[in-house]
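Please treat every number below as a calculation from the coordinates, not as lab data. Quantities reported herein were computed from a predicted structural model and do not represent experimental measurements. Cβ atoms are built from the backbone, for glycine too; each structure is taken alone.
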Structure P
Amino acid sequence: MRGNRASALGLAWIVLALLLVATAVWAAEQPAFRFAVLADTHVPLPDASGQPPKCLETIREVNLLDYDLAFVVGDLIPGNVAQPAEVERMWDNLDAVWRQFAMPARKVAGNHDIWNTQSEAIFARRYGRPYYSFDQGGCHFVVLDCEEVGKNADAIRGAQLEWLKQDLEASRGAAHLFVFLHEPLWTYNDATSNWNREVHPLLAQHHADAVFAGHYHSYEEYEPRDGVRYFLIGTSGGDMEPIPMEGQFRHHMSVSVRGAEVRYAVVETGSVKPTDIVSERSLASLEALRGDLRMGVRLRAMHEPAQIRLVLNNASSTALEGSLVWRSPDNWSIEPAVAPVSLQPGASAHLTFTATVTGDSLFPLPESVFTAWFGRDTFWTARQMLALQNDWFVRQWHVIGPFALYPEGEQAGEAPAGFEKAYLPEPRVDLSARYPGAAGEVAWKPVAAKQDGHVDLRANVQPSDAMVAYAAATVTAKRAADALLTLGSNDGAKVWVNGEQVYAKHIGRGARPHDERIPVKLREGPNQVLLKVENWGSAWGFYVAIVDFDGTLTQGL
């Protein structure tokens with residue numbers, strides 16, 4: 001009896017081993033389920049040039065690689081327009097491009113697709129709720145909406161978070177879990193987003209394989225967290241300056257699922273690249289080098305030579321050969337104009353230049369161009385404008401707002417109505433007055449510029465998108481004089497000095513110091529500076545400086 005039992009047990013082990021081998025062979029023979037991830041197509045409306053959208057090249061490549069499924073993680077259209085008819089035209093145009101996919105392609109909403117309640121309603125009417133899930137190829141796919149208009153922007157909260165919890169619980173049987181959204185919320189701080197506090201732990205608990213996002217037009221692989229991989233997908237059709245070492249190259253991500261195995265690859269113009277082609281470590285070394293290249297000069301007098309000193313460090317694991325070249329306008333001289341650089345990994349180089357203003361104006365400022373080769377085939381370029389270290393920024397302000405850039409019932413013309421409308425008795429400033437704003441009554445409040453001279457309106461005036469705000473300051477001069485006021489604003493602005501309008505431009509742009517140079521007349525004693533700054537969306541702020549070599553100006557309100 002004992003011998004028969006042993007024989008039966010041995011036979012059972014043999015059968016089990018054969019089953020395991022058969023299962024492994026079966027899994028190996030199963031066709032892989034493959035999907036592509038694209039981002040930020042920004043499909044433009046057709047124009048007179050007849051040029052096709054840039055993303056069509058990527059779509060053709062995706063079709064050639066014969067994926068089972070594709071995702072585009074947001075910013076499908078240019079968006080950010082006021083007229084509903086124009087929004088509909090953009091989506092009609094996108095639908096025509098979308099039909100070029102040879103496989104099902106799923107949409108993820110981005111901030112260029114949903115930017116206000118009107119655009120949110122149009123998206124939902126055309127394509128359904130922006131967050132959803134489905135199963136295919138043994139995988140569970142979850143698409144999230146980080147563009148919900150209102151208090152849930154840049155986060156996954158409220159009804160969507162409750163839906164996500166229930167959806168993940170109901171899909172526990174799926175072999176793999178992949179998540180898609182537009183903005184990489186895992187990089188946002190906890191004050192801005194709840195991703196790291198609430199969403200990531202939920203995904204880790206349910207053993208998510210990977211999370212994909214776009215938004216920044218560059219590729220990056222992040223370190224895995226609790227078994228979850230995070231990928232930032234670069235643009236498939238938007239604008240960018242090609243810098244491969246910083247992840248700025250047109251591409252898509254290829255994901256292949258076979259049984260328990262998942263493989264990822266980055267595809268650029270038909271070539272497959274490893275996922276760590278741009279990593280947190282390599283980006284950190286380049287960012288450190290870029291930081292070394294941020295040079296400034298402090299001028300004691302208009303035409304007196306001044307020294308520029310910098311230390312370059314090669315924090316990468318590859319030797320660097322390159323040069324720093326100064327592109328000086330006619331009003332500046334910098335010597336030497338070219339400096340060669342050769343650095344082994346971990347080495348440093350000390351460079352010194354002499355800068356002199358040779359013309360009648362400080363502006364435009366010189367620009368440095370640093371080009372470096374890392375090995376034989378990889379190069380990196382960084383451009384930096386020379387910074388003035390003279391602290392001429394106006395730092396003490398009072399601000400008031402917000403006021404609507406597009407007042408209700410009005411359409412944007414050459415400049416939005418809110419940019420032209422006098423929400424307070426321009427250019428008179430009464431710091432004790434209160435006015436009806438876009439979100440209730442508003443009053444003036446003091447705001448100080450940051451150390452770099454930037455006044456952050458978004459941090460001090462809410463709501464901020466599609467709004468205008470005013471900023472007032474007083475500069476006291478020891479004597480009357482012609483002066484140069486410099487401005488950098490995000491977005492367009494108007495400027496008054498002592499009640500006279502000296503500048504007005506409706507434009508979308510980022511704020512950079514000294515971007516605009518405005519001649520002004522200062523009178524002896526107090527001089528009032530008033531700004532009106534518009535915001536099309538996202539960042540909002542300004543820089544104001546007044547060139548003052550003699551130290552004749554003081555500030556205060």
Structure Q
Amino acid sequence: MLLSDSKRVVFVRDATGLVRSLTWFDGLWMGLAYFSIPIAAFLIFGLGSFLFPGSDMVILVCVIGLLFDLPVMLAYSMFGAAMPRSGGDYVYVSRTISPSLGFAASVTFFLYGLTFAGGQNAYFTVTLGIAPYLAAIGSTNGNPALVALSQTLLQPVPLMVVGSLMLIALFVFVMIPTAVLHKLMLWLFIIAFIGYPILYVAALAVSSHAQFVSAFNTYASQAGINTSYDGIIAQAQAAGATIAVPSFAATIAALPLAYATLGVPQSGVYIGGEIKRATRQIPIALLSCLFIIAISTAIMGYFTYGVFGYNFISATAYYGFSGASGYPLPGSPYPDYFLAILYPNQIFNWFMLVSVVSWELLVMALVGLVATRLLFAWAFDRVVPTAMSDISDKFGTPLKAGIVTTIACFVFLALTVYNFLTSYVSLIMAQTSLYLLAMISAIVFPYLKKDMFNRSPPMVTRRVAGVPIMSILGLLGAIALAINFYWLFAAPAVSGVSPFSALVVVATYLICIGAYYAVKQIRKKQGIDIGLAFNEIPPE
């Protein structure tokens with residue numbers, strides 16, 4: 001549809017300058033990177049077993065998580081088909097409910113769900129990936145230098161150095177042409193996926209519980225650790241561990257953990273303006289991603305519990321994460337550590353470490369792409385300085401937006417390393433509030449934006465008993481997210497939501513809403529009514 005002259009002046013230019021060189025695969029790897037299969041598995045089957053005794057993590061993620069996320073992903077798929085533009089839910093909410101609310105929600109997500117996540121995941125690369133694996137390889141192969149190095153890397157300065165290298169990679173990813181990025185991500189994804197989940201599952205599938213018990217006892221004896229498989233379970237119980245029989249009630253109570261790791265892997269919608277045949281390929285990417293996550297986690301969980309033992313996982317998780325005195329193992333009780341005990345082969349474990357780092361590099365690329373496209377979308381609507389929508393002549397990417405994103409991630413990395421953010425930022429609340437607004441937008445979109453809805457592809461406009469399917473999915477998704485909201489406050493140990501962190505999110509919303517109207521007045525004095533931009537989706 002051609003824009004009128006009055007509307008053309010609202011947008012920065014008649015065309016975005018972004019190139020549709022990406023495919024459904026890019027939406028797929030972005031969603032899987034959001035989940036980050038190894039890091040999520042370490043948290044779910046490691047820390048999660050301590051935080052939620054008696055929970056069955058397989059049922060949690062693969063059944064409950066899937067049921068909760070499915071309507072949300074279907075609604076996002078319909079929005080991605082109806083408005084195939086870069087910017088994702090900023091475009092959806094601002095065009096459907098309110099420009100100011102769409103801007104405020106997406107800025108909050110940009111700050112606490114993206115750039116904070118970028119800095120935090122650069123930190124996690126070391127604390128949940130590199131350091132535990134070095135400790136595992138060193139302790140299982142009699143190399144105390146590697147164990148010592150793993151401890152050194154957990155100090156602030158080494159954490160900042162390694163984290164900074166990850167963020168430099170983030171900047172490179174957002175700078176290079178998207179066609180080159182597509183090829184690079186393909187190879188990274190292959191390496192990452194071969195390690196986790198494929199080799200992880202294969203290694204456990206050809207093993208048995210008895211083999212792990214024997215391997216653990218041999219390891220403990222050779223390493224001079226005064227314990228055994230049965231002994232460490234008894235020691236943990238003596239230290240206060242409660243090994244509860246898995247129950248549905250305990251599993252439901254662990255919902256915040258499923259959401260903290262699974263979330264809503266809809267990241268592909270943010271690059272909607274760069275995906276070929278987006279109206280078809282975005283839904284394929286989003287739904288494929290959700291089912292791959294559910295199935296891979298189910299298989300990993302089945303063998304994790306079967307080989308290592310549910311009681312062992314529960315006991316060591318309590319012993320290692322509760323702060324109880326006497327924990328005898330040199331490594332944290334994550335599944336990768338136990339895998340290294342079962343298979344101490346150095347080549348195997350070094351490759352598994354490379355797989356973990358590859359997953360985290362995919363996370364860096366994901367954060368960079370989503371954050372820069374949000375900056376680009378705001379600038380294209382003239383809500384933030386238009387320089388953020390500039391496209392590099394050399395690379396064909398929003399280079400200036402990439403610089404701003406990388407600097408913000410560096411700030412959050414430093415704040416995370418020096419433990420400033422523990423009580424002040426709630427990533428989960430920021431992203432949940434945005435997703436909830438997107439679901440409310442899906443409910444009302446067919447009614448408030450009838451012309452736009454009727455022009456959408458057939459998959460979007462379908463009805464059941466006269467009611468748009470999009471509205472039904474939006475309602476189901478909103479209910480699921482509202483339940484998640486409840487559990488965010490019910491389980492602050494996992495969600496990180498505190499009264500103060502909630503206040504930070506609310507204050508950010510209010511400040512951004514005020515900023516939007518201030519910018520609107522400034523643009524009005526310049527002869528530009530930015531409100532007109534939100535009557536249509538942005539141009540290609």
Structure R
Amino acid sequence: MADIKLDSIRIDVELSPGVWTNLIADVVMDDSITSALGITGFGPTDLVGGAGTLVFTLDNSALAGLLGRYSPGHANLLAGWAVQNRVRFVLSYSTGNAAIYDEFLYNEQPYGGEYYKYGGRIRSITPTAGQFQDRKVAVGCTDWLDDAANQKTSRLVVDFDVMSGEAVNTLLDSVVNQPQGRDLAVGIEVFPTVFDTAKDERTLVLGELQKVVVSEFGRLYTKGDQSSGEVLTFEDRRQRLLIKTASQTLNETDLMEVTPTHDVSSVYNVVRVTSYPRLVGDTPTALFTLRNPISLVPGQSHTFQARYTDEANPDARVAGTDMVTPEAGTHYKFSKSKDNDNGDLNEDLTVMVTFGGNAAECTVTNDGQTPGFVTTFKLVGTSIKTYEPVVAEARNNASIALYGERILDISMPYLDNSLLAEALAVYVLRLYAYPRTFYTVGIQTHGADESLLIAALQVEPGDVVDLTEQITALSGLFVVNAVRVTIDTYWMPYVVWTVLPVDPTDYWLLETVNYGELEQETYLGP
């Protein structure tokens with residue numbers, strides 16, 4: 001039987017808008033290409049994936065065309081080559097039409113069956129210096145989740161009765177660079193309020209996403225596909241409870257590596273889930289009051305951030321809604337003297353306010369001919385406060401007797417339903433009260449048959465596989481939580497999956513078809 005090979009490998013870089021250039025001919029394959037996507041942790045609160053990564057090395061010698069063509073600032077720099085360029089990692093294979101391996105053949109026109117295993121942006125370019133050193137450039141890439149981890153929220157508007165999936169979508173829209181694709185569940189939970197806990201001065205978009213995802217008890221990660229390689233994916237909390245079938249089946253003859261993890265660190269026998277009821281004010285109150293006068297000469301403007309606080313306790317931050325447009329004399333005064341709050345220059349002051357859910361951006365401009373002082377400035381709206389948090393606790397005394405108290409605290413900032421918090425505590429306790437075995441599995445496709453290569457190419461985070469290996473007791477359905485792909489000098493992928501066992505329990509799930517009958521062997525699901 002002929003050796004099964006990929007049709008092509010591509011490292012595509014967008015050197016100019018909409019124009020992609022394949023750099024595989026300059027990739028140093030001895031240093032390999034490695035991509036990683038998904039959630040690598042096994043714990044109950046490992047719900048949000050880390051930034052997807054891609055690393056590869058480029059030949060920076062004259063053999064690549066011009067010496068130094070990949071060194072930033074070099075006279076021979078390839079036009080358009082820079083950090084922040086979009087990049088994608090593409091493997092191509094057509095069933096029954098494998099190419100003959102040739103280390104000098106760089107196939108620019110694949111036969112079909114393209115698998116985009118990664119999409120993101122170049123974040124670092126590191127040339128190796130020195131006449132007698134390897135003339136290479138190490139390239140590091142991350143995906144959209146890295147953008148979300150580095151951008152703060154900005155004037156998110158507090159919203160009410162919002163599905164968790166809609167909240168995720170709103171946060172995605174708020175980031176400058178967008179993921180190439182979205183696969184977002186609608187969600188199960190309806191949040192009475194959302195974004196009211198964000199603080200623009202310190203809250204990162206990824207942090208706000210984590211609040212939403214944990215409050216749903218869903219999952220968020222990026223995965224590859226067959227068009228872009230960067231699909232931001234949101235699962236609701238019930239998606240994995242409904243799994244019954246696998247997309248791929250592999251046994252011990254297919255698995256090059258099986259690494260089990262079984263230890264007491266995975267045990268949690270006291271689970272506490274905290275929910276946070278909200279109090280929405282009945283009447284408008286002052287959510288910001290200027291403490292020190294602002295001096296403005298004619299033509300001068302001043303912009304400041306007005307952070308909302310509790311009128312009765314100015315040191316306590318709150319959220320706001322139904323904000324009132326400021327009016328001269330009522331909400332602000334512009335006076336000749338900072339000690340005389342008479343507003344005698346009110347008609348000279350122009351006020352512009354952009355309201356957010358936790359703060360507003362305010363600009364005041366002196367359009368008159370006389371210097372003056374903004375002596376009064378306040379913003380009025382309806383406050384949103386958080387009640388005393390409610391903690392639901394579930395305990396397994398038998399497990400405590402064996403392992404001692406092992407406590408897990410789960411904070412769900414946008415959940416206000418204490419009954420659901422209790423159900424989630426019981427659910428997590430059932431899964432983690434005793435040690436579980438978690439696995440990573442490796443697949444070597446070099447010399448493998450066609451079906452194994454296709455499995456390695458097709459499976460992405462979130463897919464379900466059926467795995468069997470006798471020695472480690474690996475058996476049953478597993479959700480692939482993370483995927484790492486490495487291409488070496490053989491030009492064939494070595495793939496590692498981080499997998500979580502599918503919970504085989506039958507749950508009773510409210511308003512879910514075929515899961516609505518509570519039977520003797522059925523548990524109430526979250």
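For relative contact order in percent (Cα under 8 Å, 6 or more apart), which of the structures P, Q, R scores highest?
The maximum falls on structure Q.
Here helix-only ellipticity at 222 nm (-39500 (n - 2.57) for each DSSP H run of 4 or more, over all residues; to 500) has been calculated and equals -5500, so which of P, Q, R was it run on?
Attributed to the structure labelled P.
Using distance in nm of label points 7 Å out along Cα→Cβ at positions 143 and 183 for the comparison, can you identify which of P, Q, R gives the largest number?
Structure Q gives the largest value of distance in nm of label points 7 Å out along Cα→Cβ at positions 143 and 183 among P, Q, R.
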